[in-house]
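Since every read-out is calculated from the coordinates, none of them should be taken as a lab result. Remember, predicted model here, so these are calculated numbers, not experimental data. Cβ atoms are built from the backbone, for glycine too; each structure is taken alone.
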Structure 1
């Protein structure tokens, strides 16, 4: 398959002002892509667009992934401004450790609404434009789609759902020559992960950036993400060494749980979670 050239492609990114969103936007701009940046804070996303070259190369719009109407309006504005939409990256997401027993129901519902249903809304609103360009849709999932950790019922459910959504949608759109993929990175440095590690229960369950939970560089994640778009991949695993874990979750689950979540540690982690909740 020929490389999908990003020069002059119009790429929409939701959650563009977050850690991964900013790094991805810069990498794609370096490839010559034109960027439609969507986020909740209009001032921040406007400044981001200005920093990336201004309206001919990057433009920002306020959009809420919890609102289909908001996304439809933003996609229409982006398509009108740039003349088309080629690639859409559903990047908006949240996550913070909490036990199912003690978390507020709203926490679970909001996580699903942003991380999973937000991907549905993003892709649904983009499809009329991506069909015209036979483009590519990419959702940010996580290794959490395959490795299901304690204190993350809401987050792992959302990310496993994103994987399933993309896999099903890929089959629906294949005959239209539209690519659909999901990317599944392990931990990397972002403000969201800083918040997770600052939480005593979060730090306990992940052992604070050590062992098998060691961070990868955000540059590695972005590089693999960009390559995934250029090759219109169905699935991207970061780092690549985790591909066996991703492809055989049933086989590796017990081993990972034995190494990563021993019984003594789990008891202490759950006690910490009760104190935080």
Structure 2
């Protein structure tokens, strides 16, 4: 298989009066071998509906269209939307939508594409995307907290972000907890910076998230649970008793009491806690 010359992308963009938009973090990945491995990672088949976020020039979109039943691609750049619609006009199973993916729930985008009579009847779906670096965390939070969650998410992100997503104690972080509460993450491969145009400053990685049908943690109030998490990580490297007291506006003695009842040393730091320990702490603080 012939690998496209990255400079040919620059020429194509220039011929159409287009250029990568820095404000949207556009870095195009044209290598069909890498893109095929991303589709492989998502195990896309003819039974699947795929939501692609930020299709860019449509290199991955085309590969997904060859494998999936339906591909709904949401692109924020209006100029690229026009190009995508022209270039993929022959792909009857692809719908290109213009907009910011954060402005609607994933199933709402599927409904806009005509998949389901309304948002409640949208089909099960997977998300496959090369995510803009600057908004990765916001997108992951948006789709993982959606009312109708994807079954599988396969995304290309900064390698450092991928490492943060799969982190374990004693190197946990807010992003890791936020993702692992909803899904089981795995880093599948790295992608060198030189595979993209324009070349980013760092390498990337492909991450697969297998989304839980329901979290195994006993946390009835998800918003409250994450308020506690954010408070714990809000004062980096501080002991939990102080970070939680400050972040939640509670008396230190109340926080210490909750930590002891959760069988957690008050002197520990947020990055050392497991998800189960966070759940125990949530239950101990539930009525505070």
Structure 3
């Protein structure tokens, strides 16, 4: 699994105050300004494989995190571990475990809203905020029904462990600029070896708050914010970017034509230029 065989990138596990084992992947000077990158539902650190080296080359310490329930990190069985409040607290514990008091924070999809919630809960710890295809900025069609899923519906998610399911989901996540490779499918499929993987994904779907950020919440994101979206994002609607920016005191956007839900994969060079420019001191 990534980053095996990739020079200059290391992988390790840290332990949070709550006792969760969390995988982090890092590159760059350990003394450089830290950039912490969080991936969305069903994702893992592999999401940022095209961004980590560029950030390190630009003079940052780049750290991608498998949040609890994701990738190779622990997958607790208690549903309350996956509420929005619990995931926000989890990220703050991860920052503590890494010894980071203030960071530049990047979140994609579900983790976009988690990152925004961290910035709202502890604004002194987030110097700059990047939201990529972020829940809370756009709507997730059908998400209003997720909170009503009964636990017995967990059985319906068993097919997600089939490799072909990952191909379908990845193809849906991409726009017109690129297509996922078989290796991409293999990397995102690998965490299904954990028998708790499906339950964790299900609980995240059911317990997380997928609603839009409120105007008040947007207004309280006072740090510089960069919103990145693709015009062909079929997972989180990209049509609210301008309205959200108008509510934020210091926001800018990068909307990439024909990109989908993972523009940092599809248009990595464009996104990397925007990231390094925006995150610079």
Using helix-only ellipticity at 222 nm (-39500 (n - 2.57) for each DSSP H run of 4 or more, over all residues; to 500) as the calculated read-out, with -9000 as its value, let me know the right label among 1, 2, 3.
-> 3
Work out the source of 24, 22, 20 here, i.e. which of 1, 2, 3 gives that when semi-axes √(5λ) of the Cα gyration tensor in Å is computed.
-> 3
Comparing distance in nm of label points 7 Å out along Cα→Cβ at positions 130 and 178 across 1, 2, 3, which is largest?
-> 2
